[in-house]
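What follows are several structures.
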Structure I
Amino acid sequence: MKKNKKLLIAGNWKMNGLRKNSLMISNLMKYIKNKKFKNTDILICPPFTIANIFSTLSKKSNLMIGAQNCSDKVSGAFTGDISPEMLKDIDLEMVILGHSERREYHNETSEIVKLKAINALKNKLNVIICVGESLSQKKSGKTLRVIGDQLKKSLPDKISSNNLIVAYEPIWAIGSGLIPNNEDIYKVHEFITKKLVEKYGAKGKRIKILYGGSVNKKNAGEILSIDYVNGALVGGASLKYKDFKSILDFCN
């Protein structure tokens with residue numbers, strides 16, 4: 001892995017996690033403190049029900065706590081929705097937007113993702129915007145075309161130099177145990193970087209691009225060493241302390 005490569009390792013717990021999992025957060029905080037990470041930021045995005053508990057627990061530590069989604073609305077009669085202001089109210093730092101599971105199961109379009117991102121940024125939340133292709137799109141050679149379209153429609157027009165992150169998560173790799181080969185990951189991340197520079201200029205070069213989709217202790221080291229990969233968005237392997245720690249061991 002290149003020296004001085006600033007990484008972000010983010011754990012997306014999805015619809016998993018109870019109050020008893022606070023022990024995992026406590027163990028993770030101790031590990032981070034002892035390891036003294038210098039070039040790696042670490043984020044856990046639990047479900048809303050325990051986000052406040054984790055946020056309070058992680059205060060005065062280097063562990064960040066984020067959310068898995070937010071509304072594109074400010075407030076009002078939107079039953080079941082959570083606004084960015086509410087997330088900031090419990091001291092969350094980041095929010096994942098446009099994950100393929102939200103796009104597929106909740107019919108969230110890229111246009112909606114953009115509105116959510118704008119709303120989150122106004123409330124001083126950093127955002128992780130997810131993009132990725134399906135297996136059929138990959139097989140038909142449309143990967144870059146699909147990702148380019150998602151970026152064009154999902155990205156907010158105005159950003160600062162450090163409040164936007166992009167995550168490439170091929171839909172067919174999520175939870176399947178399959179991942180693209182190193183060359184394919186490189187090509188997609190290089191393509192995303194070019195698109196970010198086209199849109200944001202010099203700021204685009206500083207935007208982290210994470211890889212997500214079946215990241216685990218066996219493949220994390222190799223994935224994180226690929227050029228243009230600035231971290232990982234980890235699903236199932238982030239739920240258990242030992243598994244997540246094994247991925248973090250490759251950092252710094």
Structure II
Amino acid sequence: MQSFYDELAPYYHLLYPDWEASITRQSSGLAQVLREFGVAAGSAILDAACGIGTQTIGLAQLGYRVAASDVAPAAVARARAEAERRGLTVSFEVADLRQLARSMVGPFAAVIACDNAIPHLLSNAEIQRAFAECRRVLVPGGVLVISVRDYATIERRTPDHHAYGTRTVGGCTYAAEQVWEWDGDEYTLTLRLTEQCGAAAPVVHEFRNRYYAVAILTLERLLRAAGFTAVVRRDEDFFQPLLVAVNPPVR
């Protein structure tokens with residue numbers, strides 16, 4: 001997982017038709033959900049799977065006090081550079097979701113982990129451990145927001161090709177696709193990014209990672225097992241289904 005995102009970090013924005021527009025759109029959807037659960041702009045939040053900063057940047061631009069972490073150092077470095085270039089104040093750390101409280105002491109009003117980050121963890125035990133770590137850095141009554149693919153709706157065929165389309169930047173054209181190869185409830189994802197610059201021979205960049213096709217109902221159960229309550233699924237606010245879970249308030 002770490003090497004996948006470290007190697008992909010310089011190219012990750014090329015997977016979006018318009019990365020800046022995605023930053024704005026995704027953060028707007030997340031902020032709507034956060035506000036509904038009592039987390040207004042100005043609140044301290046943690047993006048615990050920040051990647052190159054897609055959600056981190058947008059939420060900071062909307063006035064949230066954002067801290068951000070990821071397991072991949074190169075991705076964190078890219079996110080830090082992107083935030084600094086925009087004049088945003090964000091604290092960044094390299095941290096594993098399964099050991100989050102070691103580095104991110106909080107407390108935070110909300111923790112987010114979006115863009116299918118949780119299925120990088122390849123067992124229910126690892127996922128429940130990550131959820132427990134998220135809960136440790138939340139204030140009582142704080143919320144955890146994750147986004148995941150709805151694997152129950154995905155046909156499992158091998159190989160399964162998912163094309164991103166093409167994008168032209170600085171005289172170079174980039175075409176990306178994912179290829180999935182299934183193995184039970186896990187699959188290997190190969191991301192191929194073909195770079196064509198002028199008359200030069202095309203260069204193919206290839207990145208490979210492993211995912212656990214965990215069902216959303218299983219994630220809901222694991223959230224409750226980790227001590228969260230009021231677990232809610234939201235499909236209308238983000239490009240993937242969201243699960244929102246509340247850290248119980250102190251009574």
Structure III
Amino acid sequence: MKERLQKILARAGYGSRRTAERLLTSGRVSVNGVRVAALGSQADASVDRIEVDGRRIQVPTEHVYLALHKPAGIVSTARDTHGRSTVLDLLPPGLPPHVLPVGRLDRDTEGLLLFTNDGEFAHRLSHPRYEIEKEYYALVTGVPPARSLTALRRGVDIGGHVTAPAVVEIATAPFGRAERDSHTWLRIVIHEGRKRQVRLMCAVVGHPVRELVRIRIGPLPLGRLPRGSTRPLTARELAAVRAAVGLA
């Protein structure tokens with residue numbers, strides 16, 4: 001069955017349909033050896049040879065949705081130029097092509113990271129337009145006074161960007177963690193996704209982060225998934241996350 005090429009590319013894991021449109025208009029896509037740049041072009045993924053940059057795409061027969069408890073010390077990129085372990089090394093064998101992380105956690109941060117080969121799902125979950133909440137527990141140095149907590153809640157400047165209002169409160173240690181003398185656990189909920197945002201926010205108010213774990217993305221909790229382990233999302237979980245990003 002013929003479909004628009006951008007839909008096929010998104011289903012094959014090449015990002016959202018908008019990202020696929022950019023691949024088309026830049027002349028990087030070919031069908032049966034012929035370059036295609038028109039956005040309305042169609043193809044049949046079961047019959048036609050569709051290539052991106054000369055490499056044939058593989059369209060999965062079904063999508064994969066996984067949750068991973070990322071440990072500290074592992075990078076979230078698909079490939080690492082320094083030869084370090086990446087989150088892809090933690091995935092189970094036998095997965096279809098293009099199962100990639102949705103967003104990132106920095107190397108020293110633990111917690112929930114999602115993987116999928118569904119390009120549109122990944123795009124929406126990462127896009128700030130959908131304001132998907134991310135919940136963290138941060139162990140910070142010292143005991144932040146009320147004025148620091150208020151500043152974090154209202155928004156602070158983290159290098160030219162003032163963060164959006166956030167939920168910030170003093171908390172007890174989350175499951176599997178311990179209290180530490182002269183340190184405080186903070187529960188922080190944001191809906192932005194800027195690089196190292198929680199660490200930068202806490203540093204600005206004078207309370208650097210010593211440990212950081214993400215325990216929730218939208219309606220999906222990390223729960224008690226062991227470090228380094230993955231599991232598929234349940235049908236109910238997937239439906240809840242898809243609803244949160246406006247997908248039927």
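The numbers here are math on the coordinates, done by the rules we state, and not lab data. Please read all numbers here as calculations on a predicted model, not as lab measurements. Cβ atoms are built from the backbone, for glycine too; each structure is taken alone.
Things worth noting here:
- Entry that produces 25, 23, 17 once semi-axes √(5λ) of the Cα gyration tensor in Å is calculated, selected from I, II, III: I
- Of structures I, II, III, the largest value of distance in nm of label points 7 Å out along Cα→Cβ at positions 54 and 94 belongs to III.
- Source structure (of I, II, III) for helix-only ellipticity at 222 nm (-39500 (n - 2.57) for each DSSP H run of 4 or more, over all residues; to 500), computed value -8500: II
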